[in-house]
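Here, each number is a calculation from the coordinates, and none is a lab measurement. Keep in mind the model is a prediction, meaning the values are calculated, not measured. Cβ atoms are built from the backbone, for glycine too; each structure is taken alone.
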Structure P
Amino acid sequence: MKKQRPVNLDLTTISMPASAKASILHRVTGVALFFALIFVIVVWAISLQSAQGFETAQELINGVIGKIITIGTLAVLSYHVIGGIRHLIMDMGYWEELESGNISAKVSIALWIVTVVLAGVWIC
């Protein structure tokens with residue numbers, strides 16, 4: 001027996017609520033944070049090798065690519081923390097309804113944008 005199910009392969013037509021987007025973004029920033037920490041650990045290891053290694057690490061961080069990676073790392077870290085706090089509050093039983101969950105997701109994303117802009121201004 002064949003089941004007739006609707007199949008929608010065009011992902012651009014699927015409309016997700018803000019809470020779903022915030023949850024996916026939290027997971028994506030967790031993975032991105034893992035890879036960003038590789039850069040942080042490598043630069044830290046280079047800086048601890050010698051005085052010349054420390055100067056090399058400073059040049060890496062003060063360069064354009066280093067600043068972009070630093071801002072990106074702070075961006076994923078800040079959203080992951082904000083999203084994590086949101087998830088902890090939801091685990092305590094708040095913001096579980098559709099409307100309040102979407103509002104908290106929009107607020108967390110807006111707060112994240114503000115922190116990224118502030119981090120960019122602080123670093124540059």
Structure Q
Amino acid sequence: MKAKSKIKILNNTYFQKKQKEAQLDEKRRGQLKRHRIRMKMWLTVVLVITLVFGYRIVKAEYQKHIIEKKIQVTNKKVDKTKQKNKELNEKVAQLKDEKYTEKIIRDKYGYSKDGETVYILPDKEN
């Protein structure tokens with residue numbers, strides 16, 4: 001058997017007004033909860049997008065840095081090659097001069113002109 005409550009609810013305007021206020025509060029809390037969930041979802045989406053693009057930007061900057069270093073190394077090699085090419089062109093120009101060629105042949109290979117005597121002296125080290 002169901003025990004009867006000795007408390008009787010009065011159905012007056014004050015009670016009805018408080019019930020409506022309680023229902024509106026419950027509805028507002030539900031709306032606020034759904035709003036917070038939506039805001040968290042949007043915040044998560046924005047955060048993920050920011051992280052993805054941030055990662056891509058950092059990666060691009062890193063690759064740019066590496067490429068710039070490679071360009072610097074390559075430019076140094078090009079400068080060295082240009083310098084060496086310049087020196088070789090100077091040597092070619094000197095070799096076209098008969099007096100210089102003759103001097104090199106005489107110094108390096110020990111050739112002499114007709115009637116000339118070549119003396120080879122020992123180095124100071126020996």
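Can you rank P, Q by FRET efficiency 1/(1 + (r/R0)^6) of positions 37 and 61 (r between Cβ atoms, R0 = 25 Å, to 0.05) and just name the one with the largest value? Before the final figure, lay out each step's value.
Details: P: 0.95; Q: 0.10.
The maximum falls on structure P.
For the structures shown (P, Q), FRET efficiency 1/(1 + (r/R0)^6) of positions 77 and 101 (r between Cβ atoms, R0 = 25 Å, to 0.05) is largest in P.
Given a computed value of 13.6 for mean count of other Cβ atoms within 10 Å over residues 85-92, which structure among P, Q does it belong to? It would help to have the intermediate numbers written out before the result.
Details: P: 13.6; Q: 10.0.
For mean count of other Cβ atoms within 10 Å over residues 85-92, the value 13.6 is produced by structure P.
Source structure of the calculated read-out (distance in nm of label points 7 Å out along Cα→Cβ at positions 13 and 93, 4.2) within P, Q: P. Highest-scoring entry among P, Q, by Rg/Rh (Cα atoms, Kirkwood Rh), is Q.
The value 7.7 for distance in nm of label points 7 Å out along Cα→Cβ at positions 5 and 69 was derived from one model only; which of P, Q is it? Display every interim value, and only then the final one.
Numbers: P: 4.3; Q: 7.7.
The value was obtained from structure Q.
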